[in-house]
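Novice: These are the structures in question, set out in turn.
None of the figures in this text is laboratory data; all of them are computed from the coordinates on show. Computed from a predicted structure; not experimentally measured. Cβ atoms are built from the backbone, for glycine too; each structure is taken alone.
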Structure I
Amino acid sequence: MFWFDYMSDRVIERVKEFAASLLPAMGLELYDVHFRREGHGWVLRLVIDNPHGVSLDDCSRVSRETSDFLDVEDLIEHAYNLEVSSPGIERTLRNIGECERFSGGKVRVKLLCEHDGQRVFIGDMLETADNAVTIKSEDGKEYTFPWDDIKKIRLTL
């Protein structure tokens, strides 16, 4: 493991610990944290969520609190950009629980193996039951996919 991998993992873990103490009091939850070098330098990205949506004010408050925490803790020894955002409208659904939360929404399902000659299905998510997702595709057909057969599922417009 390289030094920057260790440093990234350390920063991510500390930020996750901090977020776990901060976000619930704000009515928010942590969706994801990334700390990596990108084209314009290092970026620490916090993705926050709320069942009722994330506002610009939510992002600003979390950014200020996180920035203060990072200044006090002095975790990052070099220049970086802090970004706070929501997962967005076309978010990836990472587990069956998130699928249940967004049941009824339009999704794009990418499978590990072909089903009826295709790997990608788009349609309305009808239900989640028995660790599987049922969708009604754009052509009106219903399909049920076991969670273990799904490579990626995301909300779509």
Structure II
Amino acid sequence: MTAATPRPSRDQLRMALLQAGRALGNSSAMLSHACAERLGLHATDWECVNLLNEALPESLTAGRLAELTGLSTGAVTGVIDRLEVGGFARRERDPADRRRVIVRVDEAKMVEVTPLFAGMIADMLTLQADYTDDDLATFTGLLTAASDILRRHALLLREESRG
């Protein structure tokens, strides 16, 4: 009979969690790039589609999309142009302020691309089946907070790059 493996220390667990987060981020980026390629989009364009989809049922202004991505307003204009051509998004004037442009994801187009994710979603749901509701709530809180931190730091890095 072998001795039980000692439980990792808190520091070891925290480092393992950071490593797992990096691996998740890398895998997510790979998936995002593969989806963009499959759909004939640039990776940045697909990321903007995802931001617009996350905002539902609300829309985003072109300015807010620029803020969230760290892209210039000129670059976002190009992204929106390409998304309109591809049928992924459309521009609308803000009824409250005609100077503002609202960008809406085309929900019908998103339904059209959903089959690309069916296998991944099924695998993720299978993975989640072994966890309690409390576990899932904890994971959701952790991932949501981690996402907010990553976005904040991405924007900080871009701001620092611009001087």
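Novice: Once mean count of other Cβ atoms within 10 Å over residues 11-18 is calculated for every structure in I, II, which label goes with the largest value?
Specialist: Values: I: 16.1; II: 10.8.
Max of mean count of other Cβ atoms within 10 Å over residues 11-18: I.
Novice: Once distance in nm of label points 7 Å out along Cα→Cβ at positions 43 and 99 is calculated for every structure in I, II, which label goes with the largest value?
Specialist: II
Novice: For structures I, II, which has the highest computed value of distance in nm of label points 7 Å out along Cα→Cβ at positions 19 and 139?
Specialist: Details: I: 4.0; II: 2.0.
The structure with the largest value is I.
Novice: semi-axes √(5λ) of the Cα gyration tensor in Å, for residues 27-90 alone computed as 18, 13, 12: which structure among I, II?
Specialist: Clearly, the read-out refers to II.
Novice: Figure out for me which of the structures I, II the number 73, 42, 30 belongs to, where Cα extents along the principal axes in Å was derived from the coordinates. Before the final figure, lay out each step's value.
Specialist: Working: I: 55, 36, 28; II: 73, 42, 30.
Of the structures listed, the value fits II.
Novice: Matching task: -9000 is the computed value of helix-only ellipticity at 222 nm (-39500 (n - 2.57) for each DSSP H run of 4 or more, over all residues; to 500). Pick the structure from I, II.
Specialist: The correct label is I.
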